[in-house]
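Have a look at these structures, which come just after this line.
Any read-out appearing in this document is the output of simple, stated calculations on the displayed coordinates, not a laboratory observation. Bear in mind that the values here come from a model prediction, so they are computed numbers and not experimental data. Cβ atoms are built from the backbone, for glycine too; each structure is taken alone.
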Structure 1
């Protein structure tokens, strides 16, 4: 099967790319070339997806069984892809987001039929608009779209709410005995999914004609509280987490850039019903418990000091919030 990943080098997509190659997929990666992937067996296509003429030149006369769009975030991105891939691909998979589901939730248990509505987070509203445009294209012209909604997925990143997404900052704070912030009282329910588990579900959807016009979330069935997430990271580091609970509203006011992610997603308890993905991909099971997965993540960080980037601005920001709230800094 010839598959094109638009992106393919991110936290999730790089892991899925490795799995696709291992399964024998003929995998092409389209990106700007600014991040050179260590993915032997893949085929690199260099172009900026925001420049359609360059993309056409890179694609040449290649045809694909599946295109997976990892980096579309707004309806204009979808309009561009419709022009590029209409009548050129048998399946177009849009990576959306579980943050698109109704917030605040009416029911903690989320299914694919849960309404899409998020007044708190522009990122989620844009993903909803992308989905709506694609489904209209499916209804009106038979565009072969499959929608996938990951929730918090991790591999070479720490799955956290506050503390520097994509960096080693939170782990460094824990290892040095500094306090860390957990939003709310730490008891709300959350689901984190290892990228390898997500990849097994996603790859099982590729080439499946029954998935056209359908949406799927793909998550672990393991449910944790936010306190358990942070304490499990600390346990894997061999330390004790010094957690300070601060209300989400307070954090959002103090650090406005976290408002959407907290109030539009991580504040609320959510549990995902994975019956649909299991029905379409019968051999899908999430098999990596967080206790094991986070150890793999920390081993990856330990493998190269350059991976352990600590964002000093995040530390300053967290300390400022802790001090203002009356938390202990030392």
Structure 2
């Protein structure tokens, strides 16, 4: 198996100074410092194959950015081992930088005082990008991300959304083997986000780039990635495909029925009991609408047949699990578990 990256028991712990409140606490801190160890990433075991498209999600403070910074060599791990393209990132950061592309949210790699076009040319020279590759990546980035009006503008005069588009283009100009993208669509309009996602997908397919994306916008994950990682307080809660995630955590899959006539109130208890026998239950419904929720795979055909045999149905719609809703429920569940601890 050709691995893009591999970690074993990867751990990062920060040391923070603890100060007591008040004036006397501040004075005492000058003579006796108390230090608290705060784990950011805990014993992370992870393998990503070359060409995989992986999404990393988690709440603020879950350890996403810390993980990315260790993978790119910015931070040194406290314990464990880490290899990216066969290299130790913090020891071989310079040679690794030629093979990876990085976007860190609102921290652009573009040079502040020169026009965007000149930054791109400088990056071409720094990465020693072959002309054949640069012609493709530059042309595609300018076209797909609509950068033509921005090429002659100094970076400091760009808006956040414009900088993000230019920064993404800069990170992929050399067709890296791995692209680490932290919040690549932050500050972008909805329509521009779609352009960015299409550009990322097309570049990945054309050059076989391994993607590792962290984001709070789950659509970035569902539209560009095949594999999902879920972090909570530095620990990996889930590692698998999107369908596996839906099967394991998904709930609230629904069938929505549009009805010709309202369901009589006296008929609801009997209908509810019949649905329950097939693994379904009544959801929130209106006068001419009936919603049936279920979790078991393969239950939908039987539930549909049951309802159609009892009611006059005008239309039927199957609703998949809402990924954002599922993730929100997991966060709430973990928060409750952490509070109880």
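1, 2: which one has mean projected area of the Cα convex hull in nm², for residues 125-172 alone, as calculated, at 3.5? Display every interim value, and only then the final one.
Working: 1: 4.5; 2: 3.5.
The read-out was computed on structure 2.
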Assuming 12.2 is mean projected area of the Cα convex hull in nm², for residues 157-268 alone as calculated from a single structure, say which of 1, 2 it is.
2
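Looking just at Kirkwood radius over Cα pairs in Å, which of the labels 1, 2 belongs to the structure with the highest value? Please list the in-between numbers first.
Working: 1: 20.7; 2: 23.3.
Looking at the calculated values, the largest one is 2.
Distance in nm of label points 7 Å out along Cα→Cβ at positions 21 and 261 was computed and gave 6.7; which structure, 1, 2, did it come from?
Working: 1: 2.9; 2: 6.7.
Computing distance in nm of label points 7 Å out along Cα→Cβ at positions 21 and 261 on every structure in 1, 2 gives 6.7 only for 2.
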Taking distance in nm of label points 7 Å out along Cα→Cβ at positions 101 and 133 as the quantity of interest, name the structure among 1, 2 where it is greatest.
1
